[in-house]
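Visitor: As structure tokens, here come the structures.
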Structure P
Amino acid sequence: MAETVVRRGERVRLGRVEGDLRAEDGAEVSAEEGGRVVVSGEARFEGSARLRSPFECRRLRVEHGEFEADGELRVEDRLRADDARVTLRGPLSVAALSVGPFLALGGPTSFETGDVGGVLEATAATTFRTLSVGGSLRASAPLKGGRLSVGGDARLAAVDLDGVEAGGEIQLGGGVVRETIEVGGVFSAREDLTFGNLEVGGTASFGAGGRGRRVEVGGVLSAARDLTVERLEVGGECVVGGSLTTGRTEVGGVLRVGGGLILSDHLEVGGRLEVAGDVVGPSAEIGGTLRARSARFTGAAEVAGPVRTSAGLRAASLKIANGSEVHGPVVGGTVEVGRHGRVETVFGTRVELGAHGQADRIVGGSVEVGADCRVGSIEYVRHLSLGRRVQLSRPAVQLATLPTPPR
């Protein structure tokens, strides 16, 4: 195949080149008046070079140095520059690209597969099927495509991707990630984000809201607005500014929700649960304080710390730990209040108050009160058991039927 050669430092004007083009170091190529350079074969640049005009070729290879293209660049097959710094100011269309230390994309770009060993900077929309960046990625315009992998940090605008993986920190503007986002360090989304799974080793934050399937965060998770997921696991603190709608949930530290908490599966919180609105779910284990407007569980609930609600705590089976103080009505099938516990009003088919406990009012089908308790009043239907030295402000009253508990 014929070869056209551009000598070292030479500036040339070309039109259509049949065969291959070889340019030595320092070459500068422009198109003939008003046109573009078209190379039917491979364009090979042995060192630094600059393309001043739109340029097309079957394959493009840059061996080393600085490669710049001011106009549109079309490569039918592959762009390869393993040891060169590449700056493209116009649009790029290529099947595959492989660039070493640095790639700058200044125009709209599309490719099937991309591999950048160092830094990638994109200031225009970029579309791809797969992209791997060994160092860092900065994209100030939308990214659209398949899977993105970044070895270091990534700063992204809006995205529409299948999956994202980053070894360090990733910041993105929002959008859609259909499959998994996997981040070794820190994750943040500035706008609303819809995603499949989110796996973060450090901290994760949503500047707006989020919707996805599964979230696993090793450290702290925060969302400024509503968060909706199917499963939630957070090793540390979880703070949601709006409402949280979730399935099975495990939080190692504090769970704080600015709106309501809607659960479709079991809730387990190692520390405090603080909800400005209502809590609704099947079952829960709370390792510390529970604060909410109301909390209603269709199954069992256990609380190890103090409880404060304005509209009450309800569960089919409820256990309040030793020494806990409960403000607000408590309603359940079975209600067990531990030793030294303090409650206001308790309704249940079976109510147990541990020794040295206090209650303003107990209403139950069966009631058992431990030794040394102080109770304002007791209303029961079937059975009453009082321990030693129990103090009642008023005599206990047996009822024919259990009255309706407070709503």
Structure Q
Amino acid sequence: MTRTAASSNEAKYKIAKRRIESFSKRFGEPHFYLACHAAFPLALTPDLLYRLWANFQQDVNSNLLNIPWIAVADLLLSNLCNEVGYELYEIDWEIRNELLNQLKNNTLFGQQRVLELSEFLLAYMREQLNSSNPDTRDFAQAQKWTALAYAQPHEAAREIACNLASLNIEDGSEWIRLTSLVETLADPLAGYEPLLVYVSGMKTFTRGNVTEAKNLLSQIMDSKDEIHVAGVKLLIPNKEPASNHKLNFRNIAQIKNKFLVGVAGLIFGLAGVQIISSFWLMNFSNSAISDPVTYQQVTLSSLILNNQGKVVTVSAGEKLNALVNYFYNCPTCQPTSSNQIIVGIAGEDKAQACIYNGGIKDSGSAKFTLTAPNQRGTYYIRFRYAQAYGCNDALGWWKVGDEPPAEANIGLITVK
């Protein structure tokens, strides 16, 4: 490796560690635990991540990890994940590798948890291995190899070698797809260096650099000038690929993206469970927020945001139209006092809306608007009472004493 390449890799790992540290600092240790588990699969969907959350709520000693349900959305929308297709997410290799190392080195998890994750992923993908759709089969196979590489590396190496041995030398796009996949498994397949050298050589050959490819492949040839990995004899090209089968870096990037994006709208899960859109997250979150909600002398119910429900996904800075039912009752307040109900977003300095301005007891419905934050993330909508001279002054009551706590949650905004 050249000094420039080494320096570049070091810089990437430093960035990866900073992102992980920033994520942990912002969301806390339970979120970090979910991120470590999420790094195991090759790619993520909301359904797969939710199932990881649901199945791994304890460490290997059966102690609760206390990972909240909202961690699923927080992780997918964080800078640890990249959306590479519709409801399909990928964690950068450097970040993924660092998270996996921390998982393996943590006494709460270790190799036992890696094996448990492997069993989980194998079960999750089993249905799709026999799919009639070739893209679905390819992706399921990639996830299977990921699981095997950590739990049964010899079997993973054998299956990969069998697939490589069956490829047509002229099928450049398929060579790039498989060799790129194997490169992501370099760490768990470290004991199979001939396989790693072989895929590097064949990737170089597919790009048209025959001389460099021959030099790499010659390193792993036996006395009979053959290459064997896990008992499988691999193909050795004896001529330069035809010019129409050579692939440049732009072609390679397109192939990688096509591999991931092509499966994004397909069935992906157990027993007919499909890849789910934001509608799934919305329904899941809706059920997790109580209704009605009572805090202080206010009860709010049946919040509807943008005609969808109490949980929505919006763009940064987007205006939301809202409708909610309210009941205000303050029997200990002075009969002549001015009372308000204010609504806002947790973490902001002021409330955004005043939905009631009146006496000590009343009920009704109110329409109001909110403005989504400008940063990606998930944000709770909360409420509280105020006793100001009017609605304009009441907005400043948001943090009087303290801002509304979690028990005042009535809705959730996800900024994409």
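Bear in mind these aren't lab numbers, they're just calculated from the coordinates by the rules spelled out. Everything numeric in this text was worked out from a predicted model, so none of it was measured. Cβ atoms are built from the backbone, for glycine too; each structure is taken alone.
Visitor: A value of 13 was computed for relative contact order in percent (Cα under 8 Å, 6 or more apart); which of P, Q is the source structure?
Guide: Source structure: Q.
Visitor: Work out which structure the value -13000 belongs to, where helix-only ellipticity at 222 nm (-39500 (n - 2.57) for each DSSP H run of 4 or more, over all residues; to 500) was derived from one of P, Q.
Guide: On the way: P: 0; Q: -13000.
That value comes from structure Q.
Visitor: One of P, Q was used to calculate FRET efficiency 1/(1 + (r/R0)^6) of positions 311 and 359 (r between Cβ atoms, R0 = 35 Å, to 0.05), giving 1.00; which?
Guide: Among P, Q, the structure yielding 1.00 for FRET efficiency 1/(1 + (r/R0)^6) of positions 311 and 359 (r between Cβ atoms, R0 = 35 Å, to 0.05) is P.
Visitor: Given that Rg and Dmax of the Cα atoms in Å, derived from a single structure, equals 33.4, 111, which label among P, Q identifies that structure?
Guide: The correct label is P.
Visitor: Looking just at mean count of other Cβ atoms within 10 Å over residues 343-350, which of the labels P, Q belongs to the structure with the highest value?
Guide: Sorting by mean count of other Cβ atoms within 10 Å over residues 343-350 in descending order puts P first.
Visitor: Output the label of whichever structure in P, Q has the greatest value of distance in nm of label points 7 Å out along Cα→Cβ at positions 71 and 399. Can you show the working numbers first?
Guide: Details: P: 9.0; Q: 2.8.
Comparing P, Q, the top value of distance in nm of label points 7 Å out along Cα→Cβ at positions 71 and 399 belongs to P.
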